[in-house]
Structure I
Amino acid sequence: MPSAVLAVDQGTSGTKALVICPERGVIGVGSAPVTPRYGPGGSVEVDPRELLASVVGAGRAAIADAGEPVAAVGLANQGETVLAWDPASGEPLTDAIVWQDRRSAAICAELTPYADELTRLTGLPVDPYFAAPKMAWIRRERTREGAVTTSDAWLVHRLTGAFVTDAATAGRTQLLDLDRVDWSPRALDLYGLGGEPLPEVVDADTAVGTITAFGAAVPLTGLLVDQQAALLAQSVTAPGAAKCTYGTGAFLLAQTGDTPRRTGSGLVSCVAWRLGGRTSYCLDGQVYTVASAVRWLTDLGVISGAADLDPIGSAVPDSGGVTFVPALAGLAAPHWRGDVRGSLTGLGLDTGPGQLVRALCEGIAAQVVELTEAAATDLGRPLTALRVDGGLTRSTLLMQTQADLLQLPVEVSALPDATALGVGAAARLGLDPALTIERAVPAWQPSAVYEPRIGAQEAADRLGRFRSEVAALLDRTPRTAPVP
């Protein structure tokens, strides 16, 4: 009998698949690109068929690379990406509205009188980032037909015929009662989604059906939203620990245990996972543009790609007085001002690519510091270290800047593809109910640890300059979105 599992991470810009053996580690790898379309009015869409094709293509490639069959499949998803589709045929009725899409801002503004109530119910602020506003927007602007759900429910239906979503993904909609871990009739009514067909909310380690798209029939036994899967893979299973993933955006999650902790600092309170009928919760903070800000600099011709961050940024000693607030798609947590746009100040005739790169790294790192400070406030104690993963952790400049501004060690995961590894662990738990989380998750070991190289006062000064620019942006941008 095969012991390996196929773990598929369906992401914003591509799908990565790993075949993971409990004894030999990763023995097969596959990937397939996904191309979101960015349009006017803050629109970000992708063809759902491309999402499905990427899952199937990456999964088949990983199994072919491994050269052996798998015992089960786990599927991680983007979380807040939604579409309408026909439950009878499985065909999409709309494009998928990606988590970055901002066109539902007007719906959020209409819900301002109910924002506090919705946050108490669901743990989430009213913001276009989450799934419910996008779902309501589809119903208002696109179609009343079929079902409107997060992308995972559609993918699982196409692959197995089941109509389910895991508790953590459901928790990213703003339609889930955070305490009951079930759909909230009140939230559904407020969003005009009462009576909608909704997927069953299941545990992350539930056997939900059989997949034949990858070859021989195998059970789908793991479902988990991407950032929570990365949290699991990094062994952040105890209250007080935190991780940050540096991808298209940056996503910081801190464990709070088996009780939801309502946040007063602007972070999100949500389900980390439900495994074996037991729910764990976490605090969640986001930075909307990280790798996407690097791509922006690339598109301008300042650099040729992320690999240029270190050689170009390290060619100069500092940012030369340049401050970059890379809010190119708005400010997420803890401000929740999607209407704010970024700024680049302190430019001079001597400003070059190196200063711009350093300013970008400082801007990204400063926003993550804001998230860690908010998490520490909500937890009632400071974090002791930050575990990190994602493609941009390969940048020594960014990671050192993060440690400097954070004034804490930054531990870089030795295991790439943390999201896939996390949902792979969920799949193993679903396959073997006797398995413990500790045995299912790879042992944590950093590939590098970055210690602060500057003093606390210099870090405070640099953070102060960044925060002053953020405050100026907030002051001169009239609020057009509800206060969380």
Structure II
Amino acid sequence: MVIVGGGTAGAVVASRLSADPAVRVCLIEGGPSDVGDQRVLRLRSWLSLLESEFDYGYRTVPQPRGNSHIVHSRAKVLGGCSSHNTMISLLPPPGDFADWVAAGAAGWSYEEMLPYWHRLLINIVPVAERNPLVADFVAASSKALGVPIHDDLNATPFADGTGLFPVGYHPETGVRSSSSVEYLHPVLDRPNLTIRTDTWASRLEIDGDRVTGVHTSAGVIRGARYVLSAGAIDTPRLLLLSGIGPAGDLRRLGIPVRVDLPGVGEHLLDHPESLILWEASRPVPPESAMDADAGLFVNRAGGDRPDLMFHLYQIPFTVHTARLGYDVPEHGFGMTPNIPRPRSSGRMWLVDADPAARPALDFRYFTDPEGYDERTIVDGLRIAREVAATEPFASWIRREIAPGPSVRSDADLSAYGRAVHHTVYHPAGTCRMGAEDDPLAVVDPTLRIRGLSNVRIADASVFPTMTTVNPVVAVLMIGEKAADLLRGDQR
């Protein structure tokens, strides 16, 4: 078994399959190991990993209605984005999995996926650090909006609410509970598990309907079966470089077509979020798990799950506001109106047949015809101001820096919100799962790639639709289910 990508799901698959001594597993990871590296293991250091040696740092093409200055950080380290992000670990609500089933992913209902949630090895607990700013934010959010405070946001599916995030970490040490830490570190001595770090995969070797090898920076690695877990950017990139994708695009680059799959690279999804930034009236207390410890979920439409969410950043996150000339406070914090299920989608494609060339990413932010995504950001900025005007949170605020109190109309809030929006680093959907009659589905509900008999995909690229919440738990569950499907091949 060869697994390409030692990230969030790839580590799960490698660990679960290598538990059988009769199965030999080779895990290929483009980045270094995280073992013993406190820069990676310490959860609160996540911001320092962005645009570092542990980051591929992909950029977007110009976005006519969104922010064209976003760097899409993609982890270059064992454990993937679970070694690179905040590890906010929320179980997707039942409606998210119902959307997947409706999109053709039979066998992926909430009831069918719940056992994988209970199987996860990640140590998921509500944030233990009790920061007074965070506590007052939670109290004010509940008071201003009438939403319940949830002691554990994973205790039951919720339509709205506020509270401390459940996070995959070890509160006593501050070490992140990544898929690498929990699934790989305890089994590194398994004789049937080989982990090849700093090994970049550039092409799949194909014979008929079978993959026969993976061309890497360390040579060709061969196995009987293959799993691609390189993420929503690099899994489709690897397929395209291997001649698997839209035939016309491949021919234009001079890449021989092995499998004509028009959906590869299409349906690129993300969670965009904007920012309202305040100067603090006093220094923000230091207690924190990862500087974004609490959240707010709002249900505007009266459905069974939130349609607007916020992170509370306990630091002045000014990357995009400073670029537009806004002040950078010594002490500051902000709320981030986030679109849980955006209706805009884009695509990624190769600009060159050279494996070293970076792909083009076009998220097409805020381009949905109904203007739903734009409306959500405007509503979010207004709701954030309601919370900011409510005690006990209000007393923490000296002034609103961005967009500033003079920005009040829908048009002005939209222009600001779209100019400074960023990503929460959640690309997904580029090899989406679907039914047999879906012309753009890349994998079937068993995660097999169409037209190939011995290769599956297990990462966020298979999402049929975006999860309402941060996707790391969904990706871990994909890894667990992929391991079950692969074990089933043996029976």
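Any read-out appearing in this document is the output of simple, stated calculations on the displayed coordinates, not a laboratory observation. Model, not experiment: these values are computed from the prediction. Cβ atoms are built from the backbone, for glycine too; each structure is taken alone.
Looking across I, II, the calculation of distance in nm of label points 7 Å out along Cα→Cβ at positions 44 and 364 that yields 4.3 traces back to II.
Once distance in nm of label points 7 Å out along Cα→Cβ at positions 20 and 300 is evaluated on every structure in I, II, the highest one turns out to be II.
Of structures I, II, which gives 2.3 when distance in nm of label points 7 Å out along Cα→Cβ at positions 4 and 428 is computed from the coordinates?
On the way: I: 1.4; II: 2.3.
Value 2.3 for distance in nm of label points 7 Å out along Cα→Cβ at positions 4 and 428 corresponds to II out of I, II.
Source structure of the calculated read-out (percent of Cα pairs over 30 Å apart, for residues 236-467 alone, 38) within I, II: II.
For relative contact order in percent (Cα under 8 Å, 6 or more apart), find whichever of I, II sits highest and give me its label. Numbers along the way, then the final one.
Values: I: 15; II: 23.
Looking at the calculated values, the largest one is II.
Structures I, II were shown, and percent of Cα pairs over 26 Å apart, for residues 68-339 alone at 57 was computed from II. Once distance in nm of label points 7 Å out along Cα→Cβ at positions 140 and 436 is computed for every structure in I, II, the highest value turns out to be that of II.
Given -7500 as the derived value for helix-only ellipticity at 222 nm (-39500 (n - 2.57) for each DSSP H run of 4 or more, over all residues; to 500), which of the supplied structures I, II does it correspond to? All intermediate terms of the calculation are to be shown ahead of the outcome.
Values: I: -10000; II: -7500.
Corresponding structure: II.
With FRET efficiency 1/(1 + (r/R0)^6) of positions 220 and 244 (r between Cβ atoms, R0 = 35 Å, to 0.05) computed over the structures I, II, the top value is the one for II, the highest of the group.
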